[in-house]
Structure P
Amino acid sequence: MKKEPNIIIAGGKTGGHLFPGIAVAQSLGRILEQTGHNANILFVGTNAPFETQTLEKYGYPHKAIFSKPIKGSNPLYKAFSMSIILISLIQSMIIMKSFKPDFVLGIGGFSSFAVVLAAWLFRIPTAIQEQNAFPGLTNRLLSKFTGTIFTSFKETKGFANNPKVNYVGNPVRKTDYVKSYDNLNLKHFNPDKFTFLVTGGSQGAKSINTAFMDALELMANTDKFNIIHQTGINDEAKILQRYSRLKINATVKAFFHNMPQLQIIADLVVTRAGAGTISELCLRGLPGILVPFPHAADDHQTFNAKALEEQGAAVMIKDKDLTGQSLKKRIEDLLKNKERLDHMSQMLKQLALPDADEKIANHILETKGILETKDIKG
């Protein structure tokens with residue numbers, strides 16, 4: 001071991017970008033712990049409350065830079081966007097000079113662009129991690145500069161035959177893969193009942209929240225269910241009121257920080273189809289009713305959901321077709337067919353790539369010769 005490495009993980013804002021970066025950071029810590037060393041890990045991104053609060057909870061230091069997405073064709077707005085990029089690039093170069101990273105990993109989101117570009121200018125080794133089958137604009141641009149492109153899908157649009165590509169899957173936060181109800185603080189939770197997990201991702205999804213509550217109103221014997229419902233901040237109060245009116249005991253929060261544990265105890269999830277969600281469902285073997293976000297870039301969530309549905313690993317409902325009645329029908333069809341739920345779970349586990357975080361972490365450490373095989377104890 002040469003030294004304790006300084007590593008920057010750049011990007012974030014949403015869970016789809018941020019959680020893979022946290023998974024890699026955790027893996028770096030586990031690998032280096034075997035050698036008796038630590039990594040100095042710094043996240044660089046935005047000052048969005050979700051990003052800052054999540055990283056604080058996980059115990060990782062964070063710096064925010066000024067960055068905005070480039071949108072629209074108006075020449076004045078484009079000029080303004082370019083000035084923002086210049087500001088964020090200068091901020092990123094200052095961070096490079098002070099933190100002196102040995103490696104920079106971009107995890108997507110517009111805040112990662114200037115950071116990875118600054119590292120490239122300083123000749124610091126870089127890689128980007130693309131979660132989706134259709135790369136975002138930031139990673140499409142950075143693919144020209146970075147040394148390595150880690151992909152989550154075997155076929156990633158625009159990266160075919162690119163020698164930089166390393167297909168490893170999507171990094172997922174690790175937890176014990178056994179059902180445990182300890183320390184989950186689940187209100188009136190009965191482990192013998194069928195457990196629903198409802199979530200629209202870190203930002204919530206109004207269409208999923210509304211359709212699921214409408215479906216419950218149409219269903220009988222709802223007292224036979226456990227329900228864990230992540231609403232997003234905007235719908236929390238409204239959904240709590242609806243559960244109260246329906247006299248249904250459910251655990252409802254704007255956001256759950258222990259989502260991996262909740263996925264393990266759930267029997268069925270109703271959720272969006274982002275790449276991070278898909279990877280977590282595969283790893284846990286958790287059957288899902290997938291409702292792709294209709295405004296995702298290049299409609300990549302529909303592609304994700306279709307890929308699982310065609311394998312018999314999930315059920316898809318398009319957002320425009322999502323109603324209380326359509327969701328009720330899909331739920332009841334699955335509840336009547338335990339064999340299908342079991343088959344979905346088996347297919348998901350076959351599609352899982354559980355060691356993406358370790359592969360990326362090892363690549364980072366080996367790039368600078370920081371970690372050698374002889375350094376690992378046991």
Structure Q
Amino acid sequence: MRLQILPPEWKIAAMPTQAPAQPANTPKAATPMAFARSIAAAYKRYGQNPAEALRLARITPVQLKQANAHITARQMEQLSGAAMQELGDEGLGAFSRKLPWGSYGMLARASLSSPNLGVALKRWCRHHALIADDITLRVATSGDTAAITVEEKVPGQVGEFGLVHVLRNIHGLACWYVDSRIPLQGARFPFAAPPHRDAYGLMFPGPLQFNAAQAEIRFDARYLALPLRRDEKALQQMLQRALPLTVLQYRRDRLLVEQVRQALANPAVASHNAETLAAALNMSARSLHRQLKEEGASLQALKDGVRFQQAGELLQRTSQPVKKVAAAAGFGNEKSFTRAFRAWSGVSPGEFRKNLQG
């Protein structure tokens with residue numbers, strides 16, 4: 001089983017017996033060349049030559065050295081797939097010992113009998129420590145937010161590529177387990193923002209923070225209660241057919257709360273009362289209220305959450321003064337907005353913006 005970093009998609013697949021045909025159209029090169037250099041460095045660490053893998057991926061030695069270059073998802077797929085086989089390491093040199101071919105398939109299978117996603121992810125994290133003790137993975141919840149954290153035993157040893165590799169891995173697998181899109185609420189990394197920071201917006205949609213204490217991704221904790229929708233047969237088909245499982249392929253979101261949030265954030269919805277929202281979700285207002293209550297949520301709380309999420313995005317993506325952000329979020333004055341924003345995020349708007357800038 002191979003796992004690759006392919007912005008904006010995440011693939012989990014068995015190695016095909018031969019490379020599929022190139023698409024007719026030219027795909028956008030969005031994967032940082034820095035990731036290809038990390039794979040080439042793994043070859044050097046093991047005393048092997050990456051020339052053949054680079055040739056298969058159509059990456060020349062000159063291109064490999066270009067600091068700000070990018071490659072396509074297809075090139076990354078070819079390079080990492082060849083490297084995993086040639087090096088005998090699904091971790092691609094990130095850890096102190098190799099992860100033999102099939103390691104990540106074994107982890108997926110070991111969690112397949114879990115009653116819900118929360119248990120499956122905790123098992124996956126626990127089992128990962130058996131094959132790579134350089135990092136400690138944990139699943140934690142705080143209020144309505146779940147976080148998967150990655151703590152390095154020796155800070156900086158696993159490095160950027162290894163941390164991104166693991167987090168994209170577990171996020172893609174989580175979506176596959178429950179057959180649902182799981183939108184991220186944010187991601188953090190324990191290193192300075194790299195020159196290819198733009199690629200992170202594709203790999204980890206949502207607020208980003210660099211120079212953090214540890215690597216993590218965050219999402220709605222209610223996903224943890226969803227039952228797994230895959231079985232051994234589905235796993236065998238995925239592994240044998242090398243079917244790419246991408247995060248973006250999941251258009252269905254099995255969590256009504258998130259669907260409501262999306263409708264609230266959609267400017268095409270004329271108003272945000274229960275009737276119009278229910279119509280946008282193809283249900284009655286009565287069913288909307290009932291199902292939200294069953295999930296422990298309320299429409300007003302979701303409206304507030306979306307409002308603060310939009311305010312957070314303005315703080316991240318623009319240089320607008322806090323006063324203007326407050327007005328855009330529907331607050332009458334900056335003071336009331338700051339007080340409410342601190343209650344929501346734990347920090348003031350100014351501190352929030354400073355943390356995002358690293």
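Each value in this text was obtained by applying a stated rule to the coordinates, not by laboratory testing. Computed from a prediction, not measured in an experiment: that's the story for all the values here. Cβ atoms are built from the backbone, for glycine too; each structure is taken alone.
Structure values in brief
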{"item": "If distance in nm of label points 7 Å out along Cα→Cβ at positions 281 and 313 is computed and equals 1.9, the structure in P, Q", "result": "Q"}
{"item": "Read-out mean count of other Cβ atoms within 10 Å over residues 193-200, computed value 20.6, structure in P, Q", "result": "P"}
{"item": "Origin of the value 1.00, where FRET efficiency 1/(1 + (r/R0)^6) of positions 65 and 105 (r between Cβ atoms, R0 = 30 Å, to 0.05) was derived from one of P, Q", "result": "P"}
